[in-house]
1. Out of I, II, which has the highest value for mean count of other Cβ atoms within 10 Å over residues 186-193?
2. Computing relative contact order in percent (Cα under 8 Å, 6 or more apart) gives 20 for which of I, II?
3. Comparing FRET efficiency 1/(1 + (r/R0)^6) of positions 66 and 226 (r between Cβ atoms, R0 = 25 Å, to 0.05) across I, II, which is largest?
4. Ranked by Cα Rg over 2.2 N^0.38 Å, which of I, II sits at the highest value?
5. If FRET efficiency 1/(1 + (r/R0)^6) of positions 34 and 394 (r between Cβ atoms, R0 = 41 Å, to 0.05) computes to 0.65, which of I, II did it come from?
6. Quick one: mean count of other Cβ atoms within 10 Å over residues 210-217 came out at 19.2 when computed from one of I, II, so which one is it?
7. Name the one structure among I, II that helix-only ellipticity at 222 nm (-39500 (n - 2.57) for each DSSP H run of 4 or more, over all residues; to 500) of -8500 was derived from.
8. Computing distance in nm of label points 7 Å out along Cα→Cβ at positions 114 and 378 for each of I, II, which one ends up highest?
Structure I
Amino acid sequence: MSEDEGITVKKDENYSEWYNQVVLRAELADFSPVKGCMVIRPYGYRIWEKIQSYLDGRIKETGHMNAYFPLFIPESLLTKESEHVEGFSPEVAWVTHGGDTKLEERLAIRPTSETIMYTMYAKWVRSYRDLPLLINQWANVVRWETKMTKLFMRTREFLWQEGHTVHATEEEAAEEVMRMLHVYKDVYEHLLAIPVIIGTKTDKEKFAGAKYTTTCELLMPDKRAVQGGTSHHLGQNFSKVFDISFTDKDEQQKYAWNTSWGLSTRTIASLIMMHGDDKGLVLPPSVAPISAVIVPIIFKKDREAVLEAARSLRDALSGFVVELDDREEYSAGYKFNHWEVRGVPVRIEIGPRDVKNGQVVFVRRDTGTKRSVSIDNVSGELRRELDDVQTALYERAHTFLEENTHVVKDYDTFMRLMSENGGGMLKVQWCGSTGCEEAIKDETGATSSCIPFGEEPSGTCIYCGEPAREVVYFAKHY
């Protein structure tokens, strides 16, 4: 890494350029020669593996099993559910030839897997004894975005998991939707240290073909929102089209109820934006590939003693993922910068004086604070330090969300906050009209985030003045 590979712009001065520099210089990802696609580098993929491992464990705890379905979807399957295909048609990439031979039927490259999976479910479900059918797959999907590529946030191909389930009753499907929504909430809040707002999408913003969509909504430091993960109640729309039916306990033939839910590598974009600072990436310990890095402070006459102590320290911390940076061709300052850009939660410094005093120095990545720690207690103290970092990052993000969530009662204030304040989460009363929703978007650039659970409307719609039917959050979105 050359000297100019530190972050050269400030987060609050050029947010977009800051983000690109962090992704590239922390070696998380890079631009691909395939336009609109990205290469996830090993350090970035290690973060995804952390997220994947945690979420996969939660998915299995709730009774789901992993499977895999084809990447290619025949056009006749994709077009079976009209609302679904209409919602995805602008983003579908098609295969028209196999070698030099034109295909008899175009194949869609998986934008989502409802249609291919439900074709199989129709074969597998025969009786109420076959239900619930709870399947998840980890896969890549392609959505032919025309907007500018933003690594991890918006690329034509990305990684995700998609769960697709079949249930005997509407109520069981509804329980599944909420169960998985709260799993996603847990991923964000306990693993990634990012608070979320959960609720239901408006009809305009729901998943194409769904009865309703629930969502985790995040607010980023530039006061724009991210749809972090969604869980959909599909009703019987797909089961009727694909004939997923079963003989119930009463010996009556009935159509099943479906759900689907997904979370993608967009999580990494949110992680970068939420916690990163002017020095680069800041990672919560729960998702960091490296918990701590040991940097020996080497002088020629004490070289061997310091290196031996550093190696012993690494061995004492074998219960953590710890990197020993004993490269002698680089200065200590260079190493500090190298690991700060990559967001390692704790740096452990050990020099000649520390060896003599039987101590090391902990430096926190999130605050830069330093403290001396006895080598005899180093493992327990590192665990405490990492726990403190995890808690502090969540509390800081939660405070930001609270400070930038506003209850707005008139449209003039709404427009002013969106233009002068950059946005944030604005909670308003709404009549439920798509016309008002679209007008607000046209005039302010804000779209609905979600209708929060359990909040009763009162008063009048912020836009048209008609009686309110819903409370809804609006924000400018990625």
Structure II
Amino acid sequence: MILFVTRILLLAFLCVSCVERQKTPPGALVIAIESGPRTLDPRLATDATSVKIFDLIYNGLVKRNDDTSIGPDLAISWELATPLQYRLNLRRNVKFHNGKEFTSADVIAQYKFLIDPANKSPHRSSMLMVESVEAPDDYTVVYNLRQPNAPFLGNLTMGIVPSGSGKEITENPVGTGFFKLAEYSRDEKLLLTANGAYFDGPPKLNSLLFRIIPDETVRTLELESGSVHLIMNPITPDLLPRLAKNEQLKVFKKLGTNYSYLGFNLEDELVGRHDIRLAIAHAIDRESVVRYILKGLAKPATGPLSVANRFYEPDVETYEYDPEKAKSILDEAGFPDPDGDGPKVRFRVEYSTSRNELRKRIAEVFQWQLQKVGIGLDIRSYEWGTFYANIKKGRFQLFSLTWVGISDPDIFHYIFHSASFPPGGANRGRYISGEIDKLLDKGRVVTGKERESAYAKAQKIIASDIPYVSLWHSVNVAVSDRKVTGFTVAPDESLGSLHTTRIKR
């Protein structure tokens, strides 16, 4: 108890020190986040924090609405001139933050950057179906496709940067969004100021200050003290009752489209085996984690798509918690338990995670659950940047991550197609299935019932092959000072509502 009180006092002191070091600009909304963006270049980013920041700095040609439908953004309208040609009409009189006018030349330049292998964009595969891009005039762009592509428009949500943008954009972003960069100190803070020339009207706030605070206790204390106005996922569920009782705060909850999973390195000689993954799937008690650790702020998942998605396939193989079955599978696989219920294990595997307290706590539960069936789990927690870099490079046996904002089933191509190994995609476990490749390629070119059928079959095969153990779909949570108005939690965690957010003084 003494140590706990001492820690709280120390952290409180650190909070005061942080406030003194980082003076808040007048009228700024202060948001505390766990980690900073890995890059501010939308052409290169895949991490969730970067994508959230992009909602503020950039605009895509189109955008996703809350119901996952496609809406206009920098393109005000479009038409499918032929099954192989999309013609987009661009918004006029839009200025980048540096004063340059947005035109079709910027769209052409971005396409060329993405498809150039030398740039190693993780989004390159999303443009490979394009045969060519033309600009009949400054406000018209024509995409000529190699073959019909059902999810194509959804690939145009990426933020547009000015033509000629190079490596400098990674830390000095220039977009057309309603906020623009004023200051960026890596792993410390990100200050954005209002774009008064924004085409849809300037934001209600003068500025946004993102303070990068890895320790959740510090983030919470700063929120309670009023030094921070808003915190968002991840929030340890145990903290919510305390925050909900604080009359100065308000809690937001909304079931999201996020998908948490346990991933395997399929090139590993141990977890690359289907029987080992099957045993692990039956040894994980997801329901208990959702009930006792996440306090009900999640729903068990059967795959990347939630039940709210019209492409969701319910009839897939699932893996109920069954430790006895897991033991039997391991015995048959040739890994007998050396001492029954004793402390010795059949084998050990390494589990990679970040230093987030909730993530580490869940890892410890998995460790305890796997120990019960004779599997030793060695937890390795890393600073976020190191952890994420290791996962992209395949330096893991097991890991857990969360996909944020899943909408179109074409996400399966990005994470399960054999052409999507990093850096050109996010098939981090190196999953290979010729049948899956064919179905995911087909899902890109057919529409209607045919497309639904292709993804239904793909979901069944993937669930059976177990490249992932599906964990849960999260309930998105945010807590703000009551002086904050107009903020809403989006299903995909996007921050678009900050355009109309205010803070009373």
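Every read-out reported here was derived from the displayed coordinates using simple, explicitly stated rules and does not represent laboratory data. The structure presented is a predicted model; accordingly, all values stated were derived computationally and were not measured. Cβ atoms are built from the backbone, for glycine too; each structure is taken alone.
1. Largest calculated value belongs to I.
2. For relative contact order in percent (Cα under 8 Å, 6 or more apart), the value 20 is produced by structure II.
3. I
4. I
5. I
6. II
7. Working: I: -10500; II: -8500.
The read-out comes from structure II.
8. Comparing I, II, the top value of distance in nm of label points 7 Å out along Cα→Cβ at positions 114 and 378 belongs to I.
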